[in-house]
Structure 1
Amino acid sequence: MSTRSASPFGGRRVVALCGGVGGAKLALGLERTIGADLTVIVNTADDFEHLGLHVSPDIDTVVYTLGGLADMERGWGRAGESWNFMEAVGGLGGETWFRLGDRDLAMHVERTHALRQGASLTDFTATIARRLDIAAKILPMSDQRVETMVVTPEETLPFQRYFVGLQCGPVVTRLEFHGAEQASATTQVLAALRNPDLAAIILCPSNPYLSIDPILAVADIREALDRVTAPIVAVSPLIGGAAVKGPTAKIMAELGIPADSRSIARHYGFLDGLVIDETDRAEAAAIGLPVHVTSTWMRSLEDRDRLAMACLNFAADLAGCDDNRRQDA
């Protein structure tokens, strides 16, 4: 059951920055809570061309999750998926390291066709969201190409080769976001961040290095965040020094960064508050920011709704504590 209309902001806008699986879970809770008052800005630096198709993994995860199509067991892809296409590709000697399900394939075919006909990624995503009756706006961070590259001691790898092909095995020495300096945010993204009715920005518990940093690498997004007067709150992706899913803690260790909530706060550097799991309550005093402690593990829809509401209430409390905290910055 949706908890919609319970928002402490009374219909004002909220923006979430989001990657794939972990971020999409909180985005769903936020959408179920505040509906059309939510805008989700999604990482597109994972996008790549595979088997001649434009694949947007993080956007699709958010779309499938908010559209009620996601496979809740795997956390990615569509529910009720089958794999006849990939079996046929393998039988012909084709690449099968990145698996496209039969249902998922429809999205990539339609997206690729739309882009080749001149549509933007933003326009295509909006069209699909409408067809799936998704209330929130889902916005790609940019319509221009940005590519996450993973630098290892041996070679520089495209993100999907590192993440899917090699299962995050190689040691990471550096991350690069090719094209970010030339890319610009869309007018829709900038309008969301500059909206005078903006009540809060929430950084979902996505991987800070692989999912949120590419968004921040787009200069006009980072500049817009610096000018935001609404509170900016992040949810730590770590629980007890480990990530619920994905290589966040592994990458932090390889980069020589302690895998704790204090490091997450320092990494972003522009937060007004941080939400951490109750397992990490002892870290709160050392973080140097207002902290809200709650359970951040999202096993169920109720967990997603509860954490979303906690984030909204925390941001509302921060706004009430110091309405002028950013105007003098």
Structure 2
Amino acid sequence: MTDTHFREILGDIQLTKKDSDGIHTIAVIGLGVMGQGIAQTVATAGIEVIAVEKSEKRLSHQLKSLDESLDNEIHRWTMTKSEKRAILSRIKGKTDLTDISTIPVVIEAVDENFELKKKLFHDLDTMCGPNTILVSNTSTLNLSKLAASTKRADKVIGMHFLNPVPKVPLVELVRGMKTSDETFIAIKKLAQRLGKTPIEVFEYPGFVTTRIIIPLLNEAMYILMEGVATADSIDTAMRLGYEFRYGPLELADIMGLDEVLAWMDSLFHELGEAKYRPCPLLRQMVRKGKIGKKMGEGFFKYDDHGKRIIE
């Protein structure tokens, strides 16, 4: 698709007049757990995806992981083989950022590392067209500081998806200090097209969902470490007592204990409050490589299909 075609679709950056239905292709940078979920969700909505990874080896590995994840959905009777083929047919893997220079919306889902994201935003700003909206999936980092590394702070916005992205119907739309109303409206329409309920969030460490859930997860880990109750008892108490879909420890496993630790460290650094200080047990588990469902073991063990093993 040419620059001219995109300008015809997007107009003269009159985003108030742009309907998200005019977006035919979206770039997703980083194909970890979140990136795969975002790519799948976008492709399911009928939008083409250019998925970018840093090397051919990693790209091949992550696309294979996505393929296996979709097979698991078929195994659970939540997806058909034809639906899987349709989704994968819309996802094209790339390793060169210049391949996305004409894409109207770019979503980054790389590791939760400020310097890494800052450099990526700077690079995207220099190579993408002036109308491109840059989206971050960060859950704790300062969006305005990321936007400051570009010359288009008004076109930088956060879309904080929750894991598993295809199944969680919520997305937080995070406005930086200079995010324009036009950008917010365009991305809100896109979120709705993806089947998500968007909520408007003004920038603050942890936004809404991460800031609320992290102290709960942390406290559950302290209870386990102190020997008050077993992991299974803690989760059973919260599921039955408060009608949680998952207990806090299984939820942490699903999120990825390495990711949870990164969020806690970031919030503790930004806010300095003890409730965000990571439980020593969490650090110990991450050091041992027991980082949750994606590795088959965290607070609980999981089979090859990601189903919890009841011992």
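All of the numbers you see were taken from the coordinates with simple rules; none came from a lab. Remember, it's a predicted structure, so these values are computed and weren't measured experimentally. Cβ atoms are built from the backbone, for glycine too; each structure is taken alone.
Supply the structure label, taken from 1, 2, corresponding to helix-only ellipticity at 222 nm (-39500 (n - 2.57) for each DSSP H run of 4 or more, over all residues; to 500) with the calculated value -14000. Could the numbers behind the result be given before it?
Values: 1: -10500; 2: -14000.
The correct label is 2.
Can you spot which of 1, 2 the value 14 was calculated from, given it is relative contact order in percent (Cα under 8 Å, 6 or more apart)?
Numbers: 1: 20; 2: 14.
The value was obtained from structure 2.
So if we calculate FRET efficiency 1/(1 + (r/R0)^6) of positions 58 and 74 (r between Cβ atoms, R0 = 25 Å, to 0.05) for every structure here (1, 2), which label has the highest result?
Numbers: 1: 0.95; 2: 0.50.
Going through 1, 2 one by one, FRET efficiency 1/(1 + (r/R0)^6) of positions 58 and 74 (r between Cβ atoms, R0 = 25 Å, to 0.05) peaks for structure 1.
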